[in-house]
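*Asks:* Following are the structures in question.
Any read-out appearing in this document is the output of simple, stated calculations on the displayed coordinates, not a laboratory observation. Predicted model only: the values in this text are computed from it and were never measured. Cβ atoms are built from the backbone, for glycine too; each structure is taken alone.
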Structure I
Amino acid sequence: MAKQAAKKRKYPWTTNIDGTNVTLRLMTADDKNALLKFGRTLPEDDLLFLSFDITSEEFVESWIKRIEKEHWHTILVEIGGKLVGHGSLMRTDQVWSRHLGEIILLLAPETRGKGLGNILAGEIFSKAEELGLMKVVARMAAEQKGAIQVFEKLGFTAEALLADYVIDRKNRTHDLIAMSYDLTGFTEE
């Protein structure tokens, strides 16, 4: 993915993908029920490797608090008023990783393969640049070949493979792959 200059986007905005109007907007506390409904309609395979449980009301409330504190930034995707995905940029308070943001992209199965992931990633990259972040990281189970391919197409490169680092909803361990995208080309010598 070609690096573009950071731009401060005005939300909501709508684009047309394959003849369908798609709206992207920022998540608010009012989206709690829509996000829970979205999470609860995803196939079990999609939920298997999520690092957090988007079907849990308690977790979604915590997510909203993180957005309100501006530690997380979430862009929701809607088609016909129905939530069909999100792109999130997450930051921590750790001093030694203040230059990093973690990206999560999650789309309903019927919306995949149409370029929406690229649009969401571009929005997240722009937000990361606006915040002065230097690197965006994505983490996933090594078996998630489709997700790995999506991030490779976006320009991410694999940095680490950690054996038995994640456990799924069925209590089976899996290897974790960490991928990153350098926003600045920054290197210290």
Structure II
Amino acid sequence: MRAIHLLTCALVAISATSAAAQDSGNARAGELVRALHLTVLPKESGYLGLIGQSAQTVSIDGRTLAVQSQVYYMLTRDRPVNYLHWLASDDTHILIEGGPVDYFIFHPDGHVEKVVLGRDVSAGERPVVAVPGGCWKALRLHDGVSYALMANALSPEFTPDRVKIGEGPAWVARFAGKAAWANPATLRALIGPNWVPAQ
């Protein structure tokens, strides 16, 4: 009986420690939202804050764009998924704190990648994930993690007309089965509320 009592006490202590760590993580996420002036990113979800853009410019399709723009981006327990979207720009994500985060990348040639943005390099995680322009991608915070704060460098700069959000059945059919994780249910979940029904 004494062993059972000690085990129960140990489990309660672990649970309390875990809850305290989660509360601490949630408090830190709130602090970052306020300090960095992050706001909810519509449709994609998560929190976004503008940093700036380069003074240097480049001509793309007859338009003058900044060579690079930079933002803060954060996923939290209340917004753990950055839903499927396509960007014309190269998008480099750098982990500042928190995480890890799964990156699901869908390339124009049809191949897929799942990369973990995190600090445990010996476990295959990477502190930087570079996503080429023209790819679809979605991000998902690992279970039990309070938040992940990243800095994103987009080259050339982000513009609203060079992003697509959401997809539908044809997209799911194209990428289903390209990796063990790329089943229709997972792909549909990564699209989330931005599902576009077949027309």
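*Asks:* Starting from the value 2.4: which structure in I, II was distance in nm of label points 7 Å out along Cα→Cβ at positions 29 and 53 calculated from? Can you show the working numbers first?
*Replies:* On the way: I: 2.4; II: 3.0.
The structure behind it is I.
*Asks:* 17.2 is what came out when Kirkwood radius over Cα pairs in Å was calculated for one structure; which of I, II is it?
*Replies:* Values: I: 17.2; II: 18.4.
Answer by label: I.
*Asks:* Who wins on relative contact order in percent (Cα under 8 Å, 6 or more apart) among I, II, i.e. which is largest?
*Replies:* Details: I: 19; II: 23.
Max of relative contact order in percent (Cα under 8 Å, 6 or more apart): II.
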